[in-house]
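Nothing in this text is a laboratory measurement; each read-out follows from the coordinates by a stated rule. Since we're looking at a predicted model, the values are computed, not measured. Cβ atoms are built from the backbone, for glycine too; each structure is taken alone.
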Structure I
Amino acid sequence: MNLPNKITVSRILLIPIFMILMLVPFHWGKVHLLGADLPVTHLAGALLFIIASATDWVDGYLARKLNLVTNMGKFLDPLADKLLVSAALIILVELQFAPSWIVIIIISREFAVTGLRLLLAGEGEVVAANMLGKIKTWTQIVAISALLLHNIIFEMVSFPFADLALWVAMIFTIWSGWDYFAKNTHVFRNSK
């Protein structure tokens, strides 16, 4: 297994640790940060999510730069992204930081586009992530990070950045999903 794939696998392995930090009531106290109190485990979980999300860029960069792009990496990288984002969104619903209907829309889009990619792969076509899909991913990461950090940076000025960021992520999620399907309707016409 090459280095980029090891980084991708490490992202997947960080998910259970992230889940434990966010969901198990350790009662390790709170951190007073920027005028707000944040549970230590939520701060640690948020930082772990941010680090894991950043490895998405690192593994892709290394795979391209070192010419180590593999089928395993093409499979694992989007899987790791979807697992991490889905786990975080479900945790945010559990903690009542995100409305379930927005999370359902975001996760449903991920399933739908994955299904579309499978159909296209069956036809011998590979659909690489486009710029809209990359923007979608980063808006999701920003929104989830802000929510995991309890909107702490903007709490002092009572600006609901985290909530607005989640709406922006939802809009880009819908838009990019529509874009994937609009550009690939031929797969449905060619199906028997």
Structure II
Amino acid sequence: MVTERPATETEVRGADWYGADLSGQEHTRVAFIAVDLSESTDDGAVFTECTFLDCRFNLTRHCDAAFLNCSFSSCSFFQAEFTGCKLVGSTFDRCSFDLLTVSGGDWSFVALPRADLSKVSMTGARMREADLTGVRASGATLRHLDLSGADLHGADLSGADLRGSDLSAVDPRTVDLTGAQVDVTQAVVLVTAWGMNVRPDAPA
């Protein structure tokens, strides 16, 4: 998939930011190309309309940071952690997310079509109207997520832990939910989506 990248005004190419402390930094419309950010830390940094191409975010730690309307292409996020971060409107294309951990934050309107999220743990994040078409999240932990209005057409959520998440946008006829873990409230939502009526059994 080819994503439309934001227009950038400056460029950082091939920089070695391994283990750097990016806390409090602000970057707007910057193109980061082949930058190694591995094991960097980030408390409150703000990236607005930036492009990240072939960058490494392995083992990074982000807290209360913001990546607003950014574009990520061919980036790796091995064992990266995002806590309370905002990634509203950002897009991801051909990225890897092995052992990524997301806790809270706002990921609304993100685009992650056909992403492999099978080894991801996401809890308590807002993902309203996110593009999750065709995502492969078999066995993933996706708990207490606000997925209202999200597009999950063709997604593989088999074996995923979905407990506590808003599944009102899930069409069980187009999403693989085989073996997924859901709570009672979610089960009612999914059964209703199938067109069934849930009623208590009347006494004989």
Structure III
Amino acid sequence: MKCYLIRHGATQGNQERRYVGSTDEPVLPDQLEKLKNHSKMISPVDHVFTSPYLRCRQSGKALFLHSGTLPEIVWDFREMDFGEFEYKNYQELDGNPEYQRFIDSGGSIAFPGGEEPERFKERCRRAFLSCIGKARAQGFETLGFALHGGTIMAVMEAWCVPHRDYFAYQVKNGCGYEAEAVWQPELRLQIKRTISL
């Protein structure tokens, strides 16, 4: 089964290098147009899954517009909850001891009031397995996923071969992976190409 896992188009907060988690902002108009123009680089898909946030829903429609199907919203694909540091950037957090603690941990602890990284990864992976199971039951051969960067990283870290760590799968807005989902006997994702739109 072919899977496109692509990060949503850039938002204002992305361009300002903010931690954009639950802030439900749209993709910038010029970036949305860029996704539409490059959708021809992606094969038609049988089904599209997205996060509930507007930036992913917009990107799913733009990227997979040739699929003829509306994106299916998957609640557990939402971005990590950044707690008290939601929509702040490095400049605003510089000197904050809690932020320094997060940096020193290598990103392994939650921001104050935010989501634990391991719990975030677990829910994203559970949601992905559910989507794959549904697709197999329906006989789908090609899937499109319009997701957040962290969601893609969580999925790829769990099942991509050869294995690399979470941060190795970072992608820019509008970029991602074309991967083949195979069972040997459990799920494995094999990258066929990196997508740079």
Distance in nm of label points 7 Å out along Cα→Cβ at positions 45 and 69 derived as 2.1 - corresponding label from I, II, III:
II
Structures I, II, III, by distance in nm of label points 7 Å out along Cα→Cβ at positions 21 and 117: label with the highest value:
II
Using the calculated result -10000 for helix-only ellipticity at 222 nm (-39500 (n - 2.57) for each DSSP H run of 4 or more, over all residues; to 500), pick out the matching structure from I, II, III.
III
Relative contact order in percent (Cα under 8 Å, 6 or more apart) derived as 10 - corresponding label from I, II, III:
II
If FRET efficiency 1/(1 + (r/R0)^6) of positions 85 and 133 (r between Cβ atoms, R0 = 25 Å, to 0.05) is calculated from each of I, II, III, which structure is the one that comes out at 1.00?
I
